[in-house]
1. Ranked by relative contact order in percent (Cα under 8 Å, 6 or more apart), which of P, Q sits at the highest value?
2. Cα extents along the principal axes in Å computed as 55, 28, 14: which structure among P, Q?
3. A value of 18.8 was computed for mean count of other Cβ atoms within 10 Å over residues 35-42; which of P, Q is the source structure?
Structure P
Amino acid sequence: MWIYRLFLIATAAALAVALYFCGVGLADGSVSSFNMVMWLALLGGLGAILIGGFGLNRSGKRPAAIAVLAIVAVPAILAALFFLVLILTQPRWN
């Protein structure tokens, strides 16, 4: 049960970050008609994974829901851990 919730939260956080960057890009003009299809595909894919995982869990297929959510959640969690290590250790890059 906890792994499903962790993956659901991580996937929702990844979607929220993508929505934030899309919103900022719309505000400053870097997201334009030239690359809008790419942004819509990215946001649609993340939303489909989130809704698909939630729907599979509601229908009683928790292992399938965890597998679907893991597509986004595992890389998101690893990236968050990487940045946490960078913040805590403050490595010298020179």
Structure Q
Amino acid sequence: MSAFLLAAAGCVLATVALGLVRILRGPGDAERMMAAQLLGSGGVATLLLLGAASGASGVEDVALTLALLAAFASVAFFKRAPGAAADDADRG
């Protein structure tokens, strides 16, 4: 079973590597942000699969921290988006 989990982690890691290429070559900021979200969720999945395959403890905490950082990155991106200041002024 651990061989299957390691193979699945390798597939997810390959997908994350393709997302990294998309970040470097993305045409716009929104595409780059979506690829960064892919890196965050793919990293979480890889960590969880590797932790389950090896039986290591504490990997879940690292995966949860990575997921939290990815969520904060998307919030920071949209707060910095060009139309965000105008939207906030209209609401207040």
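1. Largest calculated value belongs to P.
2. Details: P: 47, 41, 15; Q: 55, 28, 14.
Value 55, 28, 14 for Cα extents along the principal axes in Å corresponds to Q out of P, Q.
3. For mean count of other Cβ atoms within 10 Å over residues 35-42, the value 18.8 is produced by structure Q.
No value in this document is a laboratory result; all are computed from the given coordinates. Every value quoted in this text rests on a predicted model; they were computed, and no experiment measured them. Cβ atoms are built from the backbone, for glycine too; each structure is taken alone.
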